[in-house]
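Peer 1: Listed below are the structures to be examined.
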Structure P
Amino acid sequence: MMNVEQPTNDEPESATDSNTDDTTTPVARQRWKLTSWLLMLARRTHLYAGLFLLPWVVLYGVTGAMFNHQSLFPRVQFQPVPVDVVRATSMTEFPAAGELATQVIEALRSANPEAQIEVLTGSEPEFTNNLMFEVQQGDEKKVVHINPVTNDTEIATIPPEDFRPDRLLSDTRNIELNPNPQDTAQEAAASIFKDSGIEVHGAPKPFGWTKLNFLVSIDGEPARVTYVLKDGHVDIFKYDGSPDMPLRGFFLRLHTSHGQPPTWNGRMYWSLFVDAMAIAMVTWSLTGLLMWWQIKRTRRIGFVVLATSVGTAALMYFAMQNFYASNML
């Protein structure tokens, strides 16, 4: 019988456990071929999905860090303020979180003498964000950020919004259409509620802001018209093919873009790739687990890493759950 070369420890388990000599039954050979094919499919899916979605992976990774750190690739310039400057101000009299909570409780007791108000045991008063104040200096906006806990301070310089297009027909801000399309839709909504067995008291209230966007030519100049159905507001801006936001804001908007518009356009196609990324991330986790399991010598340390990951994720889940339960942002 011909000897089969033994694979190394780094090869998949399916390769070490399979036997392809003449004594293997046809059913076993077919099962081995199917298993090998499925494992190969999983590895190729993991690989090529990652290659195809690489731009989106980089985008979400970089913009995620940009959301978390305002000074990363900033359009805004930050300048730290010396500690001595801050200490010479009235910030030395600014109350700590616990002291301010006590003052708030006393004010609540005065306004509601019949209520018993006490701080819950184990609850620590916390500020949600920095103190921020702005002033205008020429075309620039200056914003001071003061950490209410450490008093660390910096001044942000926001340049003028030179990326915004010029407004056209500026005297026209609202228009009236007859019949009003919003009234038509509102009447239809009332009928839909009624026919669906939902009791309606009065006219349904508008929810959200539906807009109509289109391009026109005004005196030979391209313009973008935005009509708001809810109140008839209209915005008319010069159109030059560029988004009315800085480059940093555009990439952040790509990160947060979600939902599907009623028309097939760039945003709709983008939403398909958002779905593809969601599916790919789940798929990568499953195929990654599968490929890890195929390499026997990595199983033990893999279990340790996986257990650490799950435990850390659980701790962070409950920590964030507690944060959002006890804080209003």
Structure Q
Amino acid sequence: MVGPRKRVRAVMVNGFFFAGGEVMLAALGYWLRDWQFIELICGGTVVFYLSYIWLVPESPRWLLNSGRIKDAEKVLKKIAEGNKKTECFKPILNYEEDKKQTGKIWHIFTSRVLLTRTLILFLNWCVISMTFYGLSMNAGNIGGDFYLNFLLLGLMDFPSTVLNLLLLNRVGRKRLHCTCMIVGGVSCLSTLFTTTYGGESLHTLTVILVLIGKLGAGSAFGSVYIMTSELYPTVVRNAGMGACSCFARFGSMVAPYVISAAADIEGTIGKLLPLIIFGSASIAAGLIALLLPETLNKDLPDTIEEAELFGTPEYDSMRKEASINKGFSMEMK
């Protein structure tokens, strides 16, 4: 729905509202002290979503690749009117027939290249979600007041969103993502030393390290959204994002079991086990993500064939040639 220059901003703005929701949840928990009432309030807010979902238009890029040219024209015309740029709107008279390709969820597993990238993304989404939600759920095991810890962990999503806004278009998606995963993981593992050798005297440092871990997970959550949407071709982009989101939900479901299992272990190790698991998994996923291609300033692939070549010199040459041919064709008209 937005151009490449505004893509990061459009996605990251949602991060501020997500962070606001976490802060509100901390306030609700402190005020109500009853999980059943909290669940009712959180579940009830979904009703508001149903009231405006019909106002969100479909992606014109997806409509074009699905052969629904008239519907794409309507959306583009509405966008032009909203931006008061109606003079720039022109009906889509010619559209490359070879771009009209439909994709299914299983297509992301039919190519060796896409399969490898998909498995790496699945792992990263799962680990990020497990770490992100697990650190908040583990707020009562790092010492101090549970509600204050939960509030601080929620507040960390504000700087993580700002970090993405400032750096995603400067240092690149992959570099920032892997750095956040590894730094966040190292911070979580470092609590092993502050807790074991410092105890209560280094409690503040332990909390700071956990907050850095949450900062890394939060920033990685934002970057992996952008990276995933840019790696998959248009014809299976929604399916790919949906599949990755499913693995993220799996990670968030695993998190409470990790904390519950650690609670059965007495002593310092029991309290540190979740952080050790979250930290180790984050470092491993961050290192494996280095195998993914960079997507910054790259033309997005539209077809399965283009996605297989994405990240190679052949893809860049093909896109450059297509751009030159398009410009020449428009000059001829």
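Any read-out appearing in this document is the output of simple, stated calculations on the displayed coordinates, not a laboratory observation. Every value quoted in this text rests on a predicted model; they were computed, and no experiment measured them. Cβ atoms are built from the backbone, for glycine too; each structure is taken alone.
Peer 1: If you work out mean count of other Cβ atoms within 10 Å over residues 43-50 for P, Q, which one comes out largest? Don't jump to the answer; show the numbers that get you there.
Peer 2: Values: P: 13.9; Q: 8.6.
If we compare mean count of other Cβ atoms within 10 Å over residues 43-50 over P, Q, the biggest value is for P.
Peer 1: Another question, if that's okay. If helix-only ellipticity at 222 nm (-39500 (n - 2.57) for each DSSP H run of 4 or more, over all residues; to 500) computes to -15000, which of P, Q did it come from? Spell out each step's value before the answer.
Peer 2: Values: P: -15000; Q: -24500.
Derived from the structure labelled P.
Peer 1: Identify which of structures P, Q gives the largest calculated value of relative contact order in percent (Cα under 8 Å, 6 or more apart).
Peer 2: Q
Peer 1: Let me ask something additional. Taking 27.9 as the value of Kirkwood radius over Cα pairs in Å derived from one of the structures shown (P, Q), identify that structure.
Peer 2: Value 27.9 for Kirkwood radius over Cα pairs in Å corresponds to P out of P, Q.
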